Each structure stands twice: as structure tokens, then as C-alpha cells.
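K.L.:
These notes open a run of structures that come right after.
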Structure 1
Amino acid sequence: MPLRWILLGLLVLVLAACSGYRQPPAAFHETLTQPYRLDSSDQVRVIVFGQDTLSNNYVVDQAGYISFPLIGAVAARGKTQMELAAEISRKLKQGYLRDPDVSVEVATYRPFFIMGEVQNPGQYSYVAGMTAQNAIATAGGFSARAQQQDVDLTRQVNGEILNGRVPISDPIRPGDTIYVRERYF
């Protein structure tokens, strides 16, 4: 009888150690419904209507700025496209243009990263609307040892790094890091 309880206790400990499930924080999915915020490596297309020489693509540098003609460095990190357009417009009004009409759109999103049990781990270009499953397909698909139901996702939200385990059908964001775990059996 005591041997049965010992074996049952060991089984419970082994199963508990294998789970490692981390429920993603609420902020993890809240970011999916909020406007996109720019960060390093995003490329934005700025259009100043009637000013073809100012309209161009600009890359958000590591410090979080774009270098814009006439007005110099403009902070872009953490801003929405509309907020960046308003900031550029405000600076252009200060002695350069009377009433600038500026629009900003994302030309190329910053990359996402995928590691673990995929054929080709690495850095890949993000496409709007991607899910973890699309990202895995972009990386050549699962390896033979991959756990295929869910993935571990690391996402930066408001300057804080968050981790969680999500199903492969979950959407990803630019800059996310996806880790595909190895299955046990």
C-alpha cells in the first residue's frame, strides 16, 4: 500500500514539472486591439502633400527617432502613425511650411523572431495579420520533435517584457519572439 502512494506522488510531481504553462497576462492580448506603436527598425512612409522632396520612407533608428529633412530628428518610438504625423506637421509649421498636410503609414514593420523546433529559426519580416502558425510556416514549418499545439511568446508591452504560452492560432505582433518547444514523447 505505501508503495502505491509513493508511486502516485512521484507521478504527480513528474506531471507538475512537465506542465510549465504560463497564462499570458491580460495586457498581452489588449495590445492587439490598440493602435500600432512604432519602434526601432520600423520603416515609415511620410507623405507631405504638395512637397515631393519631403515625402519619403524613413527608418526608426535604435534611439527611436527618424531623421527628417529641415526639422532633423523626430521622436517616433511609442507613437502611433497619427501622433507622428501631428508631430512632423507641428515642427514643419515652425518656419518651414504654412499649413503642412502630413500623413504617415508603416511601409515595413520591424521583424519577428522565431526559435526552437522549427526548420529555419531566425529573424523574419512581419506581415500584418500574422498568426504564430503563419510565422512557423515562414520558418519552414515544425521540426520532427516540435510540440505543435502552442508556443511560448515574448512581447514588449509599454516597455515591459511579457511572456506567455498561446495557441498557434494567436496573432503575433512585430518584434515578438516565438519559441517552439520540443515535445516530450
Structure 2
Amino acid sequence: MNIRRVVTGKNAAGKSVFISDGASPREMALQHTPGFVSSPQWRIDGTPDLAKRDSADPMAGESTMLASVGGSVFWMITFPPDSVMMSPDWKPELAGPEHLKAAPGIAERFEMDNPGMHQTPTVDYVTVVKGRLVLELDDGKTVELKQGDTVVQQGARHAWRNPFDEPVTVSVVMLGAKTA
């Protein structure tokens, strides 16, 4: 997918600067799920401190992609059509480890007996950037989303489905939330 990520900040004199311009080091096109691209853009633990001049790229390591309480994650994801996972050529035993690497902290929350269903302790702001997608809730109810539609997902058990012929790309901002 090669999402261009431009990161700004301030130098020691307080002047605005470009810190980086290019793809996220964590962007990953999954080999064993053709068409699935995970492109984590940024991750912050806790409240951002703009007075701190940390030039380290939080995407340079392999930390969890689950937002901590008070933290946030910004992510671009392309889902292939569901037919990719329904193909007799698709091998979940090979795809699983790739998903764990692409989405550590999230992939472990996917239910094995109900593929795609998961729940995270986050409030997610989701925008369909390109294509169409179906959001399914745990009661089986669904809503079709198209380019430009948004979702505020508040810790609900859900799955993203792509029953269409074309890939769909979404932009997601996950905010770590308190639970009971």
C-alpha cells in the first residue's frame, strides 16, 4: 500500500520541522492473506507531551498495537474481499502468525470459533477511505459502510466483513479506555 506518513515536530529552538516523510516502518502486506495490508502510523502511550522532544519513531519496534488507557493508535488497514479467506488456497495456519506480527495485542483478541469477531478496551474512530465494508455486531446485526462513512466503536464486540469484490481501506484511531 505504501501509505505516505509525514511526521512534524519542533526542533530545539521551537521551530516547526519535518521529522520524517515516508512509509511507516511497520507497514506490512501479508503474504498469506493476499490483499491484507496493515499500516500502523503512530502510537502514543498516555497523554502526549508536546514539550518533550522525543525523536524516536514509536513504530520502529514491535510493541503492541492495542492502545493503552489514555493512549492512542493511528492505523490504516486494507481488508481484502472475504473470498480470499474462503478460498481453498488460504491457509490459516500460515496466515495466523502473520496477523499476530502485523497486529500484536489485537490479533490475540480474535475469536477462533467466530472468525473476525473481537473486542478491545478502546473507543475507535473509523473512516472508510476507499471501498465498502460491513460492520457486524455480536447479535448478528450489520450495517454497510461506504467511502466517507464513519463509525464510533465504543468497546463493542464486532467484526469487519468485506463481502464485496474489491478491497476496502479504513483509517482507524483507537483510544485506550477504562473498563469496569
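Just so it is clear, none of the values below were taken in a lab; they were calculated from the coordinates. Just so we're clear, the structure is a prediction, and the values are computed from it rather than from any experiment. Cβ atoms are built from the backbone, for glycine too; each structure is taken alone.
K.L.:
With helix-only ellipticity at 222 nm (-39500 (n - 2.57) for each DSSP H run of 4 or more, over all residues; to 500) coming out at -7000, pick the structure among 1, 2 it was computed from.
P.N.:
On the way: 1: -7000; 2: -2000.
This figure was derived from 1.
K.L.:
Quick check: 89, 30, 24 is what I get for Cα extents along the principal axes in Å, calculated from one of 1, 2. Which structure matches?
P.N.:
Values: 1: 89, 30, 24; 2: 57, 38, 31.
This figure was derived from 1.
K.L.:
Now, a different point. Identify the structure, out of 1, 2, from whose coordinates mean count of other Cβ atoms within 10 Å over residues 96-103 was calculated to give 14.2. Walk me through the numbers before you get to the answer.
P.N.:
Working: 1: 14.2; 2: 17.0.
Computed on structure 1.
K.L.:
Out of 1, 2, which one gives 0.65 for FRET efficiency 1/(1 + (r/R0)^6) of positions 88 and 128 (r between Cβ atoms, R0 = 25 Å, to 0.05) as computed from the coordinates?
P.N.:
On the way: 1: 0.65; 2: 0.30.
So the calculation was done on 1.
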